[in-house]
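Each in structure tokens, the structures are laid out below.
None of the figures in this text is laboratory data; all of them are computed from the coordinates on show. Predicted model, so just to flag it, every value in this text is computed and none were measured. Cβ atoms are built from the backbone, for glycine too; each structure is taken alone.
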Structure 1
Amino acid sequence: MVGSGILGLAAVAAGLVSHATGADAKVYFEETFDNGMGKWKESQHKLEDGEYGKWEITSGKFFGNEADAKGLKTGQDAHFYSLYAPMAEDFSNEKKTLVIQFSVKNEQKIDCGGAYVKILPGSSDMDNFHGESQYNIMFGPDICGRTKRTHLIFNYQGKNLLKKNDIRTETDEKTHVYTMVLKPDNTYRVLIDGKEESAGSLYDEWDFLAPREIDDPTSVKPDDWDDRAMIDDPNDTKPEDWDTIPELVADKSAVKPDDWDDEDDGEWEPPQVPNPEFRGEWYPKRIENPSYKGLWKPAQIPNPEFKDDPNLYVYPSNKYIGFDLWQVKSGTIFDNILITDDEKLAEKFAKDHTLQYAEAEADALKILQRSQRGDDDEDSDDYDYDMGGHDEL
């Protein structure tokens, strides 16, 4: 961060800062791309077909503050992307809160592509970083067709665990801040633009562990167990005249054709039409079953395979942050990445670098859209003037 950042370079290098609460916060990684891509490296992994897409540093087509909007942009359509950077240190999050936060701006109206980050251990072969590389946590937006979600995937004992229920994501063109908080009590929070979108327990929302209880294999449904919620009314009887009403009747509106010859054509009869009074097949009324005992379930017993783990949240080694993405339509801008152990610091970082410019950015987008709907050859100096004017808001 240069000059205006909330964190000084010396403090970032040391990984220790003090915020308004007076408590010490650890910063493991910070990136605003003010100094370009200096700390980032491209993977040397060889793709079976083609090469990785190229990145560029830009503030994009519209922004609320040009300096703070400068970020890392995917630059080529229909490409894989792979890029990584080291943390300030290889750290463990044991007994600590872990916060992963970054901003995403899908200027291209993304239709299919990932916009997430991965946190990887120190043992990773980052020169060969690719889609199958084992990671600790994957977090961020993923959009493709009808699939629109914010991923939060944890690796546990070598398996990547997807969340049981999807977390929504933003799909417009503006900048949004994604924050993940992982706490030592095995709970999590996901926020978008500072507002909580999902929160809960790792135990409940991922299959980290085998179930605590399982069906008792010796449990058998009793012969007299009645699980029919509704039954036929035994007192309801079929009316005696039910079957006397025909399904078809003569069409009363039909008229014998003038050229009909009874001798040649036979005796004329009107066509048959559905009888509106026909009652169809008779069924007795349905009533609640007085003997209903509910749905039968086998008894539960302790699962011998279950083994509790109070350290589900712990990753002993966190050394790298990486982008491993596929994008059909490029143009996503990543910015203001922060990995820390302090939620308040992350909240302030998001506000100072992104959220305070949200209204100005929305105004800039409207100006751009008006320009695109009108004269596409509008003088670029006029456009730059409009953009610059929002820096003062």
Structure 2
Amino acid sequence: MILWLLACKTEIETPSSACDCSLDFSSHPKNDALQAVVDDLVAEGLPGLSVAIRTPEGVWAGAAGFADLEHEIPMNVCHVHHMASIAKTWFATEALLLWERGELDLDAKLSSYLDASVLEDIANADRVTIRQVMSHTSGIPDFNDSTSYVIGELNDPLEPNDALGLLDVVRGWPAVGEPGEVYAYADTNYVLMSLVIDELTGDSLDAIQTDIIEPLKLESTTFYRRDVAEPPCICNTYWETGNDRLENVSDMSREYATQVTGADGLAASALDALTFVEAIVRGDLLSEDARAQMTDWSEPSIDDEGYGYGLGLARVIPDTGEQHGHTGGGVGTGAVMRASPDQEVTFVAATNVGMFLGGPLSDVFDEDMWDQFAEAAGIPPAAP
């Protein structure tokens, strides 16, 4: 049904994704080897790919493929990508900055910040804490689990929606578990967090602009708002509909990013995402106390391979050692962002084809990509 809906979409006119870029990373000692990995991944079918990496030898960035298939515009390292759920880490960071200032209590009830009418008939909403919402241990159901909601989005991608409309989807649904006892990743949690931050600051996106984007000088980072023009250098986005066909879904990506503030909505270059994740994992954007809260991996989330989810941040443990970050998958995008807490190693990758519902290309763009880049960069396995 989903593929049929996509195939029947009206052909859309999209703006050109032309983007001037003078950045050059060819002097990096591993430039040829790293670029070869990017080229090989695109050769496997990705329309475009941007990567930014820090190694002990410095920062490298590279790109391949197209940011815009219709106009045959090559991808470059300045192009801006939809980052999907990586937005959650920005909102979690803002929440922890508010915690540092004594304006947010992580262990207070969600209901102490949001009006009862907002939370009405949402399972567990009157019982959960802010910490449980941020760690996806609230047991609150995910609106993306609604088949009618997903099909409605695909069938009419330009129909406006907002946070309250998304919450309406899950009103009356049963909880997926008891608060604190189950890890159940849900976009609903971070839509609620955006509303909490709105209550505390007046506007969550303005707060992120002031507290995060401006101090880090992230000139290629923005959040979508209703009736605001698309950011410069934004890539077109695509979805694979079978038979090696890619359908332009830029309209869907734009509308979804606009309405799902908190859980989505971020557009950034790979280099900006690298600066951000380093600032929270190894830098001084957050205090050590705040970082400790963010990396307090909830017990229900921890698996046998060491994955764990904290407050808007996840832990993975590849052969090269522990890394902290987040992934994102949208109808027309995929992204990975992570940094090592104890070594000068950071990895960000973004593609402009959908990872939200799977597909053959999701086997190309996956977390195992890092192993190829680590080998090309000469980053050794961590000591046992």
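Key figures
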quantity: P(r) over Cα pairs in 5 Å bins from 0, in percent, for residues 231-358 alone from the coordinates reads 2, 6, 7, 6, 6, 6, 5, 4, 4, 5, 5, 5, 6, 7, 7, 7, 4, 3, 3, 2, 0; which among 1, 2; calculated: 1
quantity: FRET efficiency 1/(1 + (r/R0)^6) of positions 183 and 207 (r between Cβ atoms, R0 = 30 Å, to 0.05) from the coordinates reads 0.65; which among 1, 2; calculated: 2
quantity: Test item: FRET efficiency 1/(1 + (r/R0)^6) of positions 127 and 303 (r between Cβ atoms, R0 = 35 Å, to 0.05) calculated as 0.25, pick one of 1, 2; calculated: 1
quantity: Entry that produces 23 once relative contact order in percent (Cα under 8 Å, 6 or more apart) is calculated, selected from 1, 2; calculated: 2
quantity: Structure (1, 2) behind the derived value -8500 of helix-only ellipticity at 222 nm (-39500 (n - 2.57) for each DSSP H run of 4 or more, over all residues; to 500); calculated: 2
quantity: Value 7.4, calculated as distance in nm of label points 7 Å out along Cα→Cβ at positions 87 and 247, assigned to which of 1, 2; calculated: 1
quantity: Test item: Rg/Rh (Cα atoms, Kirkwood Rh), for residues 63-118 alone calculated as 1.30, pick one of 1, 2; calculated: 2
quantity: With mean count of other Cβ atoms within 10 Å over residues 111-118 derived as 21.5, matching label from 1, 2; calculated: 1
quantity: For 21.0 (Kirkwood radius over Cα pairs in Å, calculated) the corresponding structure among 1, 2; calculated: 2
